[in-house]
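Undergrad: These are the structures, in structure tokens.
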Structure 1
Amino acid sequence: MSEKKPQRVLITGCQGQVGHALVQRLAPDFQPIGYDRSGLDLSDLDRLADKLHAAIEAHQPSALINAAAFTAVDRAEAQESLAYDINALAPGITATVAASHGLPMVHYSTDYVFDGQRDGAYSENDPTSPLSVYGRSKLAGEKAVVAANGPHLILRTSWVFGAHGQNFLKTMLRLAQERDALRVVNDQIGAPTSAELIAQSTHTALTSLIGGADARDPRWGIYHLTASGHTSWHSYAKHLIARARAIGWPICVEDDAVEGIAAQDYPVAAARPMNSRLDTTKWQQAFGETLPNWQVGVDQVLTNIPLQP
């Protein structure tokens, strides 16, 4: 008797942080079919639907994952049209195509759909009020995916990092080797979440949902998905630097030379939520997954980045 072949999953944005992690994690239980920008450019809206139809016909996937996004938060303020093309219009087209083939879609969103003014963690039912072009474009993308009326998971996450790609963790690691003092914002809070955790949780959901569930399964919908716990950018940086020093990175900056500053003292083009805490209770109850503390992901990623001499 021949072995059952793994179900194929088509992934857009496979070279991004989350997309790269998905390709690594979904195999061998699924067969990931990755498309980067050269193969499927989400900003080319005129040809996107046709290319998606062709990709689906060629590969016959069981699900479609959109991990592509315009994530340059400050640059989005000056490139609003492009940000909306990639973060809002393209996901809507993708979801419509997926629905026309009867395929479920996974799409990733962000804590930036909230204004960060409330106390405590945000639930999925809390009112959205994005502060930036990036946040507004991502919220528009969520609404477009929902409007396509196909089975979908929209996973809002925060402060994403990984061994692949550019992110706060890798920037701090580089600066800590180059400078003897750092200034890091200490009044914005959230949960640093590894791309690997997002990929693992996506695997968990797909295993449960496309192994026999249908479009009427009540678990489709919007979820908050982050590591557990919360911290400030400043405390995050201090933990990272201490761990890097402990495992042998040539860190120049001393612990007491990492200064905490107010967000208003670090001017940027786009406003950020001061509170990015997301309540993951719904996710944990729906999929029975215990989400590790954010420090676990940071420590794991550190061990996967080649030590710089």
Structure 2
Amino acid sequence: MSERWIWTQKEDIGPSPRYGLAMAYEAARQRVVLFGGEVDPNTWEWDGVAWTQVADMGPPGRWYCGMVYDDSRQRLVLFGGVLHPDNPSRALGDTWEWDGTDWTQVADMGPSPRYGCAMTYDTVHKRVVLFGGNDPSHGELLLFNDTWEWEGTEWNQIADSGPSKRQFPAMAFDSSRKCPVLFGGHEGGARTWLGDTWEFKRGADPGSDRGWVKRQNMGPREIISPTMTYTAEHTVLFGGPPVASGTAGQSWKWDGRLWTQRQNMGPPARAWHNFAYDSQRDRVVLFGGQTVPPSDALLGDTWELAIIEQQV
């Protein structure tokens, strides 16, 4: 068997062009949900054909928050972010849930205020997992490498070591290997983007045998704000290099041991975009972002990735 990775541009109208947005797939209603990347609190849904604004009240508009779908409780869970990217001293530490109709703030305690953290949903242990991020509230960048989980009532810290302190890593839950996978991120300042890959392991008991294990130090290099999701069979990563010059973004696959770059035909290279996997339609849906310097143009395009198995 061989694979074809086919990116298709679907739409260029819908949410306004933006970056630093959050996206997740709401399985109960079979919709991709988009929030943030703007000062307004609007919530949008993608049904495979068009974007629809479904709410204009909820969390304050923000950039760089984390958002995932809690499948067991059928809720989207949103954490943190920053009220404005030009004033990053206003990092947030609130937790909200979306039930398909309304947003409800469910906690204001847990991980310290931060933005640029990574979040995923552990389908085995039925927990939302959060790692890292940064909080510049004290006048300088404060990076984290702590790991937390949300079980629907409160946040609990489950690790304080593992990957180095960083902001904007990518994380997804590998259902075939039954563990969260974390890739890359940025250590702050003028340092380059990281290219390491980690997995979070624990036993059947959520209270034991947990910890981060480094799996790979080779793979995608210098990917700005990578995004990652797990499809029915693949861990998929998308991003762009620091200087793209109009090139296509990079698509990669993780098989548990090695990264493999797929074709470069697809969305133009960008940063601060986001995507989510629509399991009902078997498509990865990507929206927006910002072109890399020197242009820094905001993007409002929608793309879908189909991974098609073929007989050799």
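What follows is calculated from the coordinates using simple rules that are stated; it is not laboratory data. Model, not experiment: these values are computed from the prediction. Cβ atoms are built from the backbone, for glycine too; each structure is taken alone.
Undergrad: A value of 50, 42, 42 was derived for Cα extents along the principal axes in Å; which structure in 1, 2 was it taken from?
TA: Of the structures listed, the value fits 2.
Undergrad: Have a look at 1, 2 and say which one yields -11500 for helix-only ellipticity at 222 nm (-39500 (n - 2.57) for each DSSP H run of 4 or more, over all residues; to 500), as calculated.
TA: Structure 1 accounts for this read-out.
Undergrad: Please state which of the structures 1, 2 yields 20.6 when mean count of other Cβ atoms within 10 Å over residues 5-12 is computed from it.
TA: Source structure: 1.
Undergrad: Looking just at mean count of other Cβ atoms within 10 Å over residues 117-124, which of the labels 1, 2 belongs to the structure with the highest value?
TA: Structure 2 comes out on top.
Undergrad: Oh, and also: When relative contact order in percent (Cα under 8 Å, 6 or more apart) is compared over structures 1, 2, which one is greatest?
TA: Max of relative contact order in percent (Cα under 8 Å, 6 or more apart): 1.
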